[in-house]
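**Q** Right after this note come the structures.
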Structure 1
Amino acid sequence: MKRRTLIKGLATGLSSLYLSRAFSSSLLQANLNADIASGPFKPDWDSLAQYQVPDWFRDAKFGIWAHWGPQCQPERGDWYARGMYQEGSDQYKYHVQKYGHPSKFGFKDVINEWKAENWNPDELVGLYKQAGAKYFMALANHHDNFDLYDSKYQSWNSTKLGPKKDLIGGWAKAAKEHGLPFGVTVHASHPWTWYEVAQRADKSGPYAGIPYDGKLTKADGAGKWWNGYDPQELYAQNHALSKDSLNDNSMGAHWDWGNGASVPNKAYCDKFLNRTIELIDKYGPELIYFDDTALPLWPVSDAGLKIAAHMYNTSIKKHGKLQAALFAKVLNEQQRKCMIWDIERGQSNQIEPLPWQTDTCIGAWHYDRRIFDNKHYKSAKTVIHTLVDIVSKNGNLLLNIPLRGDGTLDSEERAVVDGIGAWMQVNSEAIYGTRPWRVFGEGPATDSAAPINAQGFNEGKGKPFGAEDIRFTTKGKTLYATMLGWPAGNEALIKKLAKGNEAGNISSVSLLGNNKLSFEQTEAGLKVKMPENAPCKDAFVLKIEGAI
């Protein structure tokens, strides 16, 4: 608590220092705060703890995400707008070769190159629905601070620059036409520290000592394509650097505004609040994801608490009951009562008492052409196994399928999406609307599961799943046992269903996509004679009656 008190004090002091500087014209406007919806939820942790995860989300289990913005234009992977300012990095070298030096061609200029010329949201959302997605989410902004919607608070947005299209508006319309709940993901609380690399200059070479474009002002735009736009409204760099800012890996330590992070001023926090409230009010998302510890700008600002209360109260007014799903990361026990715990690129190793979500990707978060060229995407099999494992533990899977800069999928990605859809057509009964059983599963991979690290990141670190790895879900009195491989000798053995063990007397066993099977419930386990031919690929579901 002492550290948080100190940070709050710094925030108050710094706000008066910075308010009169480069943010003055654009951010003073943001002090005219958007209205926070009234209702039973107040902007504090105790009030938000009234939250109950809506049944529709618990039943949905699987969503697809378009983590797509201007950082996809170079097709060189995630965090491009940071990496391009890190001298000697892969993205820096790529940027210099493709675009020029970041003192001459910064990320603002990458935005200008991005046109999203082949983007077809209706076709994409339709494809995702065919793959089995029960909700769809789209990136509303990233750490690059560029809003992908019509924002009156942020001039650097996709309706005015780059594609000159309302991307969130297009996604929202497509989701509605396909009958999918629509969500947005918001990452723009972080540019203050994340973009600090743009204040740097090369240490060596022909451009040594020449500053990158992170400190440019509106006046510098005279005669340029960005004339009339203030780069500080995008980069937010008129402030002193954070402690250890020159360390390229410092962002993790600064994520929750501790460990010497430069603390945003009040104008910056107010502007973020207004942009996000406007996003909720204008586009009506049912889901909102924050790439933050707890909530955006916590604990140096209450902006995130206000946004959460607004989201919940707005949902109640719209539906007559709370239907919103809100996600954030690294939540303590109290905070997990206030919203849905999101685990990045990883999953829990137990049945969680409250619903949760994994967010992951088949490749890099932002499109990376090398992953396509080298055929390094996650396979449909890996995605299916991940989904089955997560659902058995009371979770949902949100899967990013990265789009190219022009707004299209590549052929390898389409094959993955099609593979997921083919499996879901046969087996979705064991996914949608299910709940966990007494235990989530059995098998060798269970014993070698990797622990969660920070916000997640235990994905792929355990033993690969095989035929002996089985995951359980239930629906009413029916138990589903999903085998993550085809059993040797066409005979399955489920140890947890041994006579007198976890289950009752089993009355019937069938294979989804096939007929009823012969079985024997023994003291060693439930033995099931499988057919000669599998009805699908990758994972196989036994539908069992009498076990519950």
Structure 2
Amino acid sequence: MTGGSVPETGAGPAPDPVPPSRPGRAPLLYLVLSTLAVLFAVALVVRQPWGADFGLHAAVVGRLRDDLWHPADPMVEAAAPSPYFTPYPLLLAVIAKVTGLGPATVVSAAAPVNLALLLYGLWRFVRVFTANRWAPVLALLFVPLLWGPAVPQWGGFPALRGLVLILPYPSTLAFGLMLLCWVAVAGALRTPSWSRWLGAGLLGGLVILIHPFTAVNTAIGVVALVAGRAIWLVRARPLGVLVGAAAALLPVFGWPYFRVTAIASSASDLNAIHETLYLDVAGRYGLAFLVGVPALVLRLRRDRLDPLVLLCGLSGAVVLAGWLTGAYALGRVWPVLLLGLQVAAAVELATAVATAFGRRPVAGQPPGDAVKVGTGSGGPAPRRPGNGARLLAGLWATVAAVACLAGFATQYGNLLLVLPADQLSAPRRAAHGVTNRPDLGWVGRAVEPGAVVLTGNVSVGRALLAYEIRSVAPPWPDPLLDDEERRRAEQAELVDPETPEPRRRELLVAYGVDWIFDPDGSYGWADGYASAVAEGPGGSRLLKVEQAR
């Protein structure tokens, strides 16, 4: 055993490494497109048009900035652990503490960094499967565009329409780390060493802490990569896999802010809000299947243990299990199923076009996979395809191009969020399908950070978190908050016009309510508690409460 390598005993031939990149148009194009995307993310930082989760992530950073060792719950006034206190907001909180910048500013500024990491991870992951320099460029188009007109706007779903809104979120960072974890595992399978397995394991452990849903997806990908060499691994180097698994568990069980097992035990509580991921499957995900299924068929014919085929098969089985059992939270695995289809399509289509219309492949280098994670590669150069193969390759390329155009046409709307707010009138937003979010800056300017605002509008409660404003009941699920259900019931009781005045006053005092947000002027009962009233758009009102103290 030399150089820190895992000992080998009768190991089979390692797959051919990806040849070093030479200067060419494809790598340069990928770099140019990625740079433009990152610059666009920088422009978005100025506008901060982020989705509904943004307030939560800003509130988490604010709580950690205020107390790194014993932070209070980010959504309500309670001294309770939170599953949102992960390494990502902890790092941002340290930056906020050192620089004096506000939590919302620091979280926003992470957007271009997260996107750059994701794009780098995608390049590296595609290169695991092919030396074709155009495959990563196609993947750069396929991953955000090949979804469907009803694509979900969820964290961890890297579709163009939603990605614009979730760039600073933990799910985006975790997606990039997931890709790099898979690359590290593929590298450890190709050239085993303790350091490679250790690095892969630590990346996996970070993903588990940062975004548990993406951690499930990461585990599926690791199994798919390893399964192709399962027999050889059992015979040759199981200790490397064990080292990686141990390294993944080390940060998980050593994390001081919460226990992952406590989150896992409450996963069933999230099924209801995820049911929508199973509605209109063709409308949400159809384009990926249209372009990607032929690629999977080609790969399956060559290798029954192909990693991308296994990735789609395993993730598809998990998604199907969620549908059959009602465990709809498993719908968060959809992005990995689609990623397998999108990457397989990029790899196979780039190879098919190069083989059909390009120069004759070099002997000994397969036109398809440059790296076979499951089997060796090599052999004589294939014969130039006939007219039928060229016709099929051209037809496939045409279908893919039309699908990408359709994906862009149905998803481009949120790109307009880079424009100044005064240029996004309501008719223009509606015409281009721009996602609307409540603008509560007027509330943030009137209410001091740390105040408790009562409202029955969940969307408002979520948006106010960006200004470090707390609620009576958490506007997002909080599995580690013991009295969450009681808080929700008593918040409903507080805004119910039929609640007796003594009971309402008792609850206002108990929860330390400082303000009442009336979304549409329907809270007539609140006038009796107001010492000041601020008028907002659409008939909304903000009432300062003095009597509750």
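**Q** -18000 is what came out when helix-only ellipticity at 222 nm (-39500 (n - 2.57) for each DSSP H run of 4 or more, over all residues; to 500) was calculated for one structure; which of 1, 2 is it?
**A** 2
**Q** Let me ask something else about it. Comparing structures 1, 2 by distance in nm of label points 7 Å out along Cα→Cβ at positions 75 and 419, which one has the largest value?
**A** 2
**Q** Continuing with this model, one more query. For Cα Rg over 2.2 N^0.38 Å, which structure out of 1, 2 has the highest calculated value?
**A** Looking at the calculated values, the largest one is 2.
We did not get these values from a lab; they are worked out from the coordinates using the rules stated. The structure displayed is predicted, hence computed values, not measured ones. Cβ atoms are built from the backbone, for glycine too; each structure is taken alone.
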